[in-house]
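Dropping the structures in below, format is structure tokens.
Every read-out reported here was derived from the displayed coordinates using simple, explicitly stated rules and does not represent laboratory data. The structure displayed is predicted, hence computed values, not measured ones. Cβ atoms are built from the backbone, for glycine too; each structure is taken alone.
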Structure 1
Amino acid sequence: MDISHPSDLAREVLLAIRRRDIIAPSIRTVTTLFQLIYHASISREESEFISFHMVFYDPAAPSSRQSEAYLRDPWQFIPLENPEEMNLPNISKLALASHPRSSALAVYPNDEGTLFIWGLIDQLNRYEDFIRLENSTAPHRPGLFEARIVGPGNILVTIGYEQIAELKIDNLSLDTIDIFSKGPLLEKLVPGVSSLLGHLDAHFPQAVSTEEVEKKMCSLWVSAIQRLLFRIKGLKQGGAILIAPDAAAEGLNTKYGLRYNRLSQALVRYAVSRCRQDGATNKMELSDHENRRKLATLASECRESEKEVEAAIWFIALLTRIDGLVLMNKALEVIGFGVEITSAKEPLSVKKALTGDVTKETRKKFNYTYFGTRHRSMMRYCDVNPGSVGFVISQDGDVRAITKVDDDVCMWENFRLLPEITSKDAAGDAPICG
């Protein structure tokens, strides 16, 4: 078994930077940085493990983005009067001033190559708001890359909205598998999108016929699943979601029956609100006072719909804290929770999927008994019910997806949990209709 070190994390981050045709810092600088962060993560300050969020940010760069000047809360760089050299004593002192929900330490080398903490960056909350669907705008991220301590020996690195790599003690994982853009797992999830398109067609019959709108509705539907998994992961208690075409199928023992359809209904209301807003924006003259007031009303409706979706995701996520899985149908309606899988037949073939589309060549055999009860029971159920999709979230934060492909029960690890954000998306809302 390969053992990974902070230097391996540094190498992967530099490769990711160079793939983007961006001038990269030296390997020595980035390696030193991650060695310091790693040692800080396993150190204690007054009996507590150190945790902080940092941005690799050039203090000579503009303190905020001019393109986001219309926002009242764009991020800004606030310099320290006396920059502090980045070492363990100074990290331990300043760590508590950072948190991924709001602020970060701005770290960069000086002319001699020594790393310094030059100041802090504020108003980073829009990132958290966006990935939890509390805000539909994806703001630009500061700096070249970001790193945060998730736990002792656990460092997560992102560039923009893309997770680049995560080091967990001595295991380096690269978040490169996209299971939600194509492949058999996506094909089993998208039938629920048809109901969403049906509701849109009732309101906007001409707009819904376009391939672009259908694609965006699929993205909206899938992103709700991604955000639900992300929310469950954040609870750090583990859990499981089973999306089954036939909720009454054999092999399930439901302790708490519960019919909850608010997530699917909220997604419909959100999509309709966005289409109305997009259509009004395209037709109106913003100089007209009455039109501006109408646009403001429609924007408010969108924000309320976003809040409803987020609250529904929260509601479902909390159900996973009860022993057993949460059972949902393809329309993302909850059927019950505290559900036990009683299927006992062990699958004949289980394989790890190395890509989203899962060709025969990208499946790797693994030992079924290596995994715990949650994973094994989900594999057994998906084997007998090939139309089902299961997600298992471990207490340590690992998320795995399981479904049957051909004659194999396939499992994906280290897949992308957040929707892919392009530079165009990051500039603001992309219209759904119109």
Structure 2
Amino acid sequence: MTAKTCRLLIPALLPLLCLSPKSMAEESSAWSLDGTYRLRYESLHNAYRAGASGSDQILVSRLLASLKGNGEHVFGELEIQDSRSWLDDVGTPLGTDDVNALEPLQAWIGWRQENQFVVKAGRQTLDIGSRRFVARNSFRNTLNAFDGVYGNYQQDAWQWQAFYLMPVDRQPDDRNDLDSNEIEFDKRGDDQFWGLHLARKGHTDLELYYYGLDEDDNGAQLTTIGLRSLKVASSQQWHYEVEAAYQTGETGDLDVRAAMIHAHIGYQFADPLSSRIEVMADYASGDDDPADGESNRFNTLFGARRFDFGPTGIYGAFARTNILSPGVKWDFKPNKNQGASIAYRAVWLDSATDSQSGSGLRDPSGNSGSFVGHQLETRWQLNFSKQWQLELGGAYLMKGEFFEDAPNAPDKGDTTYVYSQIVYRL
């Protein structure tokens, strides 16, 4: 069998892993096999990115298959990721966040002491705190992975997490190779990422953290310190979240001074829809003056953004940088097998002279104004069973003066994005 034939058969055969019985788990509780297979179609009408025009579409798939070993003290995991795309064309914003074919995503071994102390070494993915700075991506078609060491110590209501990692560079990064779903193993980069995260559970949760990032390719050295206070939603109770972070260091020849704040307050009703209403606001600094020898553009490190700013994929209009955005969100459940949400945001640039994160548009003069537009987002989930889930969603971007007037602005019409996806869980 030729290598070409193997490459053609792999996408068809890998999903069968998710459909196979849990024979390994049944034979021994020390081993478990699980995973997911997701297929999603996305369509975008009226581009918003710099220099783009017309409409776009993409079909993406993601298989995650994980084998875990669970001993009393020693445990580990091997996880395979297979992320692919189809139906894209030369105008599609295709990148390593969409495609990473047949990749060993995780391969680590760990040691634990009565679940109080845990240490892991090897290639791994992480979710820490709010996931705004370190996240195992969910909506995005590929996941962040790191090589290194992670430790977790928990005592009563306190949890300490620490890590020293080297981010993995996803491969291939050539557009033609991505378009043809070429298989090329990822490689460990030269960047270094470390951190300490302290959390206390209680009536309100409190988190304090410190992250350091040393990027080899551009000479950036960043220090991020922050705090988060959270009261989890519960029936007929008010809940809230406040997170703030400050960033210092240098990037290139520029000193870094940047900040971000997220805040929301909400109420969980006891109505038949289990409605939860939240009023929210997000701020992340942009660069005020490109000639002042200082960068004020906030860097979200390796965080996820879908839960704050809407769908990513070929949409992904907003991120946690150069943004000022209030909004409101309604989550509800028509029944036990369905969940839905509707969210609205108004979006401004923090700095009218800095670029808009999703589009790459920039007006150094600031004459195009700072109002980006209005975003309406919705999604609906239906759980057919424990294994099968259907999700439909989308976003409507009503473009403001910045999108209308900025140099190299795209189509004048508002942007519409819709997606549909089916997920199977082993």
Structure 3
Amino acid sequence: MSILIRKGRVIDPANKRDGLFDILIEEGKIIKIAKTISKKTKGAIDAKDKIVSPGLIDMHTHLREPGREDKETIYTGVKAAIKGGFTSICSMPNTNPACDNQSVAKFIIDEAKKALLGNVFPVGALTKKREGKELSEMADLKKAGCVAFSDDGSSVKDSSLMRKALEYASMLGKPVMSHCEDKDLAESGVMHEGFISTTLGLKGIPSSAESTVVERDVQLAKMTGSTIHIQHVSAKESINVIKQAKEDGIMVTAEVTPHHIALTDICTKTFDTNTKVNPPLRTEEDKAALKDALKKGIIDAIATDHAPHLESEKDVEFDYAPFGMIGLETALSLCITELIDKKVLNWAELIEKLSLNPSRILKLGRGALSEGEIADITIIDPGKEWVYKKEDIESKSSNSPFIGWTLKGFANDVIVGGRIVMKDRKFTA
């Protein structure tokens, strides 16, 4: 099927393109990009007053399948991703069983293909069963299609084992994605340690629980000459470590979540367990530091850390609720509000953080609008306001503190591999 996208503002940081263009797609690939393309097609899309972007990529998604299909399935997770404008997502390995062997990795890839919606790239477990005791069969996981290695949800406590993991990952040409958390410092904390936690009488998690492990991991990356990616950075102390590491030539990249740039620990005053996330929402000072780090390129990417949980699991006392919130369907809008409207980033910089950089970090071969390349495209309506309603959520879970919020901007149309999978906010596949 031929598709012609007409008169959209094409923003493509990879090719330094920002202007009004037509894009012609045939047989799954971008054939031509020009000011005007004259061709009759059945798949014409009028993109006037909209932004045409490379397909958004979320490098940090929890799909729960296999094992907890009651929370999320691969199909519902991918559907939520498409609704949010993400054409590709990277599934974290903390499933049950963990994605620590070829069969689980292949299952995830096969189920995603059956969905006929978006791309799913599995991240393999760094250690067997994510227990931090013995390295997984990393070479086998790479052969199965895993794009990186991580024990996300758990931090590898054994420094010697982490060193070996970085060395093996480097030999395989894959990055290690690190969940940085000193469990001895975090203990049984449920929110950021500070004035608010003291006021509420809730056990706090200090910023040093994150930053000390960030420091260890970047030093191990330096020692081994390996690549390390720091997941869901939340504290200004961690940013200082990453900044210095980059200046020292250490191969480190980092991500931040939309909820850490939109919310602070003040939100927990309502005791809404949907604000209980790990790492926790921190202070206004941390939030400002995260935005500044995005602007300066210290933080390379924005990732959702989409973490579905049942309503029954979240409808308990704050201490007993699981960590995490869903985020695929609100990420883009939150970024528009917090980063574009507040002039932290321009559109090219935002798309770089949401598409190009995730692709480059994980070597996905996407994130750009180039002739001859795969046509993964997100068409964004940047100005329209909408209300995030529980009944409209595509994810199987609804654990979000943003329900009822009026948000701005959304993905209007999504093309994956040259197929229109969502048009005018309605699924076509």
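What the table shows:
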| read-out | value |
| --- | --- |
| Per distance in nm of label points 7 Å out along Cα→Cβ at positions 59 and 339, the highest-valued of structures 1, 2, 3 | 1 |
| helix-only ellipticity at 222 nm (-39500 (n - 2.57) for each DSSP H run of 4 or more, over all residues; to 500) derived as -8000 - corresponding label from 1, 2, 3 | 3 |
| At a computed 23.1, 67 (Rg and Dmax of the Cα atoms in Å), which of 1, 2, 3 | 1 |
